[in-house]
Structure 1
Amino acid sequence: MIEHINHQLEVFPWNKNFETGIEIIDVQHQKLISLLNELAGALVRGNQLEINYFFDALAKYAEFHFETEEAIWIEYFGDDSWLSSHQLTHSSFLPKVVEIKEQETNKPQNEIIESIILFLIRWLAFHILDNDKRMAFVVQNVNKGLSFEEAKIVSDKKMSGSIRVLIETVMSMYDSLSSRTLVLMRENYERQKIEAELHKANKQLRKVNLKLEALAMTDQLTGLFNRRHFRNVFAREIKRAHRHNFYLALIILDIDFFKGINDNYGHSKGDQVLIQVSRKLKNLCQRPDDYAFRLGGEEFGVIAANLDHQGTVEFAEIIRKGIEELKILNGYSDGAKHLTVSIGTVTKTPDEMDTIDSYMAIADARLYKAKELGRNQAVTGE
């Protein structure tokens, strides 16, 4: 994100004024300028590996470009002084960069690279606008049928008129804007870095908040939803059931003789039993409208939307039988070899008078009735 924004700012923006009219030269000039802009971006980011990479790439590509360009000029200029002068300009390019680097060895590396970038901007802008365009005008006029000497005269005249004014204007602009652009790129980069850090912090905060929310509605031992979330879900579902006129079922179950497990096997064993029962209960709640909760101690609840009386009766029996089939040994119950549960349920289409407390009162009464009748059974009402 940060790199993308800084790439929109360029220390050397390309425009049509830099076109020579010779396609291969224009394409390579754009590549050189692109590498220069990449080098400036690496400088702003302070990435030394990137700085070294783009600096080396720029130097190598400059040599390749000079060879390509000179091969074109030789075809037209032969041993003319214009060509030798142009070649001298090329040959002095990299030594001048090295000279700047050596002269400023007492400065920080970033300042040295910045000096080189500013030199490259001035050198490339002037070289393209003046030297290359002058040579390109000769090539174009020779191709139009003028003699070589006539083409040189036409080129000189053209370069001394409006083109000269354009060169001076562009050079003045690039001299003042390049340094300011580097400053702006740095400011943008720092701002975006802060924004990225803030975004990261906010993302981490959201994750923490999600975890806190999950903790707030989850029973830490069993992983089921807790009593607090039970009340929230029931409040939502009873409104939904009343609004759309469908059944809402509440199933309350309690582990039979659980106190004996804690007293005789220890609380660690009791916790293991609660975890096993919770896993089974969660696996049995397979519909999207089924929610399982640990309400406290050895008591559990299930909210089931869109489940009529017969469906609730069948579901309660599935739960009772499923937990019994876990075959958790329970030697301290009055008769049952394996762990069992007692269940009370209520199913109805709620009206405006119904609340979580009214549902719980009915389900609890039926649960206690199941206990009185000998446990390991469900009392479901009508």
Structure 2
Amino acid sequence: MTKRKKYHALVSNLSHFGIHHTTGFLSPNPLKKLPKKFGALDELAHALPHLIENGTDYLRKTLNDFPLLDVSTLKGSALRRAMMIYHFLQNAYVHSPPAVTRIPANLAIPSRILAGKFGKPPNLSYNSYVLDNWQLDDPDGPFEIQNLDTLIDFSIIPDDPGFKLVHVGVEYRAAPGIAAIGPLQEYAFNDEPDLAESGLWRMSGALEAMYAELLTMPFWCSPDVYYLSVRPWIQMFPGVVYEGVAAYQGEPQILRGETGAQSSILPSFDAALGVQHEHTPLTDYLYDMQNYMPPGHRAFIQVVQRGPDIRAYVAAVRLAALVDAYNSCIEGLVRFREKHFQFALDYIVAKKEGALGTGGTPFEQWLKKLLNETRQCIIA
């Protein structure tokens, strides 16, 4: 009798999707300095908080006077750093009060070229705001916020980098859980319940560590400072003209603002654990958010969604220890979403009732729905 060949999940090959085994969706070693010919762009990035402090007129004049650079040869980590800088610069240009609805060609053209090569819309998203925007102060030290710094900010107020670095920490804590997804799908397909149980507990541990990291947000970024000094810079573009970009033909572009909904963590866990969301405008929005993710991360979520279905396997096997491990993951996901929802209320709704998220959504009712649909996945 021929022994059945074991199934190997494509998503077990994390590097295929631009995911690192240690840092997860974070870029493993973001570039800190561009090639010498782009030194002026690095200097502008470093000076951005001071340009903003000196007032809108000074900021826009400085950016208007910056030369149009040829970025067509940039690739890899240099492309990602240049894209990050241009997207921060154009957000500063647009959102500095009073806001404008145009981006000058010297910023718009490179931004569009870099984003097009990368595979996402040409505005500031979670990828540049968080995933590419960190460094260890001491390379041999621990991966803790006290030993982390950002590479570019809008403000000199410490809450600005603090807000980003809590997200960096959450991404890092998620990495072992993301790495567990591929093997878990293999164990489900190959009917290896003991290994599946161990993998689910690894995922549960990652979710617990993510929650602990999220709890530190009020220490690093206060609700008042976030609402007044962090949030204004990451709002959506409600209709902005990218001057000199022929492909847009002068048409204003409506682009989502930077938002945690552009992180690949929760969509990946939802896909792996079989958390289903009813088709509504919310799910259309969440699907649209995947267009702002790095293409490899987007592909990872889509491949995970194809299965094998871990929840269906656990429910079919009905081993108590396996069900407990699965439910622990769902409970961890619920706990994380509950705290995130509470922070959204504290940081946004408490400041302005009916406020929309930076992605332009009625997030309060939508987050409640996500939370309830996650709870329903507990296996009794």
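Given a value of 9.9 for distance in nm of label points 7 Å out along Cα→Cβ at positions 84 and 300, calculated from one of 1, 2, which structure does it belong to? Working through the options, I get structure 1. Among the shown structures 1, 2, from which was the value 0.20 of FRET efficiency 1/(1 + (r/R0)^6) of positions 140 and 228 (r between Cβ atoms, R0 = 30 Å, to 0.05) calculated? Here the read-out was taken from 2. Compute FRET efficiency 1/(1 + (r/R0)^6) of positions 116 and 196 (r between Cβ atoms, R0 = 41 Å, to 0.05) for each of 1, 2 and report the one that scores greatest. Once FRET efficiency 1/(1 + (r/R0)^6) of positions 116 and 196 (r between Cβ atoms, R0 = 41 Å, to 0.05) is tallied for 1, 2, the winner is 1. Taking distance in nm of label points 7 Å out along Cα→Cβ at positions 252 and 340 as the criterion, the top-ranked structure out of 1, 2 is 2, with the highest value. Looking at relative contact order in percent (Cα under 8 Å, 6 or more apart) for structures 1, 2, the greatest value goes to 2. Among candidates 1, 2, the computation of Rg and Dmax of the Cα atoms in Å that gave 41.4, 120 used structure 1.
For which of 1, 2 does distance in nm of label points 7 Å out along Cα→Cβ at positions 20 and 276, calculated from the coordinates, equal 8.6? Could you put the intermediate results ahead of the total?
Values: 1: 8.6; 2: 3.7.
Computing distance in nm of label points 7 Å out along Cα→Cβ at positions 20 and 276 on every structure in 1, 2 gives 8.6 only for 1.
Kindly point out which one of 1, 2 the value 13.4 was derived from, the read-out being mean count of other Cβ atoms within 10 Å over residues 36-43. This value belongs to structure 2. Among candidates 1, 2, the computation of helix-only ellipticity at 222 nm (-39500 (n - 2.57) for each DSSP H run of 4 or more, over all residues; to 500) that gave -16500 used structure 2.
Read-outs throughout are calculated quantities, based only on the coordinates presented, and are distinct from any laboratory measurement. Keep in mind it's a predicted model, so treat the numbers as computed, not measured. Cβ atoms are built from the backbone, for glycine too; each structure is taken alone.
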